[in-house]
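Undergrad: Next up: some structures, all given as structure tokens.
Laboratory data are not the source of any read-out in this text; all were calculated from the coordinates shown. What you see is a predicted model, and the numbers here were worked out from it, not measured in a lab. Cβ atoms are built from the backbone, for glycine too; each structure is taken alone.
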Structure P
Amino acid sequence: MSEAVMAVWGDAAPEADAEFSEWYHREHVPQRVGFPGWRSGRRYKKIGRGKHRYLALYEADSLAAFDDPVYRHSLDNPTEWTKRMMPHFRNFIRSVCRVRFVSGEVAGSVLATIRYAPPDGQAEPIARWISGLALHDLREREGITRVAFWQSDLDRSLVGTTEQKIRKGADGKAPFTAVIEGTDESFVRAALEESGIEAGLAEREARDVTIGVYRLMFALGG
């Protein structure tokens, strides 16, 4: 995994869901991966019910890739297809992140994300616990291909753009995200349970804890 990622969680309005998926793999991800410093793009669908049915994940050389003038121009000058799709986003979270910890080089076909916001004064203690005790040894479990921990750059994540203005409602936040990737849903869920992250975050009074397990739909680059 690279030094920086952008993760986008969200839903599509039911009437636009089919076109939404076509737009993602025919135009949106290929466009993004073609920008300077962008390495890859992947799209996932949630296993089970609930909000944030889709996850798009992009890897970049560094956070500077998200400041590149070519990318910034695209955000303020969306294509006609993008203009048509943006109003159909629901529950949108766009998180530009620094990769603080990663173990493993192989992207799994199933991925779990654990998003949370730390209480005041506890950002670093919780981050050290997750990167260390919670995640560090999971990479050795059967079927686990990679584990990672991301910290969002909120200024880059929430920057105002023309695309943002077209979407309905304010964008959500994902200050910190833990990630577990593997070859099968059963392996990922077993590792998630062993990590103790959900209970540990509750004990540490983290807010907005949201866990989702996703299956890969397609990938480009890499």
Structure Q
Amino acid sequence: MGDLIVVEGLDGAGKRTLSAGLVETWREAGSTVATLAFPRYGRSVHADLGAEALRGRHGDTASSVEAMALLWALDRREAAGELRKLLADNDIVLLDRYVASNAAYTAARRNQGADGSAVEWIRELEFERFGLPVPDLQVLLRVPVALAAQRARDRAATEADRDRDAYERDAGLQERTGAVYDALAQQHWMSPWEVAGPETSPQQLAVHISNLLHDGQGVTR
């Protein structure tokens, strides 16, 4: 059974770039690595409905905190079998976003912290009721909100299919979400966490993570 590692962070934090560096380093070291990104746009009806709602479609769906959280959660529930197979067939499975993303954004939309009812609801829904695999380690890519927002704007300007959604345009939501992420990392919510910054070397981080997992500091599923 492979190790399940998750990269979390705000929209525009640079998760895709960090993930690519981690994967390249692990593969060069001889590990088999699979990747999966959530939401699974273009593959999951739940993810696509969520994206459409954040761009003004489907009536008042986007205004419902719980409705949006359920769409993201159902996307992961639908992928549970694929995720378990990837874990069975690879040394490492790296996810771009996972359950903590839903917990952080849902809590932030409810103006709650990491110790509030929203985070507990997401934990019970996704890990207990849906039975999703628990991560072995989660990485928070922490960057200033202003930098993440600028990156999201730059991405929208250069990638036709990456226009900013309602979450990305809400600076206050991004600030609150970042605070919840910080608290989740400090609490080591559901697994050990590591915190990376915008200048973190993916190569050094990959080695550090491998050492942590090799030393048995990851969680046991």
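Undergrad: Taking 25.0 as the value of mean count of other Cβ atoms within 10 Å over residues 103-110 derived from one of the structures shown (P, Q), identify that structure.
TA: Values: P: 16.4; Q: 25.0.
Computing mean count of other Cβ atoms within 10 Å over residues 103-110 on every structure in P, Q gives 25.0 only for Q.
Undergrad: Something else about it: Out of P, Q, which structure matches 1.3 when distance in nm of label points 7 Å out along Cα→Cβ at positions 111 and 135 is calculated?
TA: Numbers: P: 1.3; Q: 2.8.
Computed on structure P.
Undergrad: OK, next. One of P, Q was used to compute distance in nm of label points 7 Å out along Cα→Cβ at positions 31 and 119, and the answer was 2.6. Which one was it? If you can, show how the numbers build up before the last one.
TA: Details: P: 4.3; Q: 2.6.
Only one of P, Q returns 2.6 for distance in nm of label points 7 Å out along Cα→Cβ at positions 31 and 119, namely Q.
Undergrad: Shifting gears a bit: Using the calculated result 2.9 for distance in nm of label points 7 Å out along Cα→Cβ at positions 23 and 47, pick out the matching structure from P, Q.
TA: Values: P: 2.9; Q: 1.2.
The correct label is P.
Undergrad: For structures P, Q, calculate distance in nm of label points 7 Å out along Cα→Cβ at positions 167 and 199 and state which one comes out highest. Spell out each step's value before the answer.
TA: Numbers: P: 3.5; Q: 2.9.
Largest one: structure P.
Undergrad: Let me ask something additional. Looking at structures P, Q, which one was Rg and Dmax of the Cα atoms in Å calculated from, given that it came out as 16.5, 50? Don't skip to the end; give the middle numbers.
TA: Values: P: 16.7, 47; Q: 16.5, 50.
Source structure for this number: Q.
Undergrad: Also: Here distance in nm of label points 7 Å out along Cα→Cβ at positions 55 and 207 was calculated and came to 2.3; which of the structures P, Q was it taken from? Please report the intermediate quantities before stating the final value.
TA: Working: P: 2.3; Q: 4.2.
Computing distance in nm of label points 7 Å out along Cα→Cβ at positions 55 and 207 on every structure in P, Q gives 2.3 only for P.
Undergrad: Identify the structure, out of P, Q, from whose coordinates helix-only ellipticity at 222 nm (-39500 (n - 2.57) for each DSSP H run of 4 or more, over all residues; to 500) was calculated to give -6500. Write out the running numbers ahead of the final one.
TA: Values: P: -6500; Q: -15500.
Matching structure: P.
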